[in-house]
Structure 1
């Protein structure tokens, strides 16, 4: 997953909250395209007012899960904006994360009988990668 506008450190999304968003994707009747491209079911990584994950469904109300480092409801503007700028950059944007990729990482994690605490997105200038802690 390459996106040169994304750069910076790791973002942490609470797994317990993310499960609700994943269940919305699994039960969705319709999946929304991203910029006209059919992507299949998954989550959108969104950078605008904060950085968050949301289902790519057509539901009117969707679960929004903010990165703990970029949550405008919990952090001072200078904090979340600084973290958003350091990770996603200063512009707005959306990236797609496939449900099958998230499920594959979760399955490997759960095989070891561990309960995930966070879904993580590691960001560099060339790409972003996903994982769990």
Structure 2
């Protein structure tokens, strides 16, 4: 179900299917990923509406996944997941969370307090994309 949500959320932005196929491994949520990351879901009426995954350790964790079922976008699920991920990062001893964001999601993260610290170039299906690198400090 988490893999389906990740794929559906990525498709929501209108990316070509060739890109979705190339991202298949990155968007596949395996039992090992769940075991090795801090993965949590949001429920709406008993159904999974979205999830996040934090990786790393120490002072900085990375928000590796934050996906919301497209029918739940705009209903506060993403905000709740993001805020919960920051609470979890604080519990794990981090003082900041790094995010390599999809360009479509940058505004969401900036609105919630993240700062852009740079960018990174990634190639997908032969097309170079520039992804924003963001960070958010954990408030004590």
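Only the coordinates and a few stated rules stand behind these numbers; no lab work does. Note that the structure is a prediction, hence the values are computed from the model and not measured. Cβ atoms are built from the backbone, for glycine too; each structure is taken alone.
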Legend entry - Per relative contact order in percent (Cα under 8 Å, 6 or more apart), the highest-valued of structures 1, 2: 1
Legend entry - Read-out FRET efficiency 1/(1 + (r/R0)^6) of positions 17 and 41 (r between Cβ atoms, R0 = 25 Å, to 0.05), computed value 0.45, structure in 1, 2: 2
Legend entry - Structure (1, 2) behind the derived value 14.5 of mean count of other Cβ atoms within 10 Å over residues 33-40: 2
Legend entry - distance in nm of label points 7 Å out along Cα→Cβ at positions 9 and 121 - highest-scoring structure of 1, 2: 2
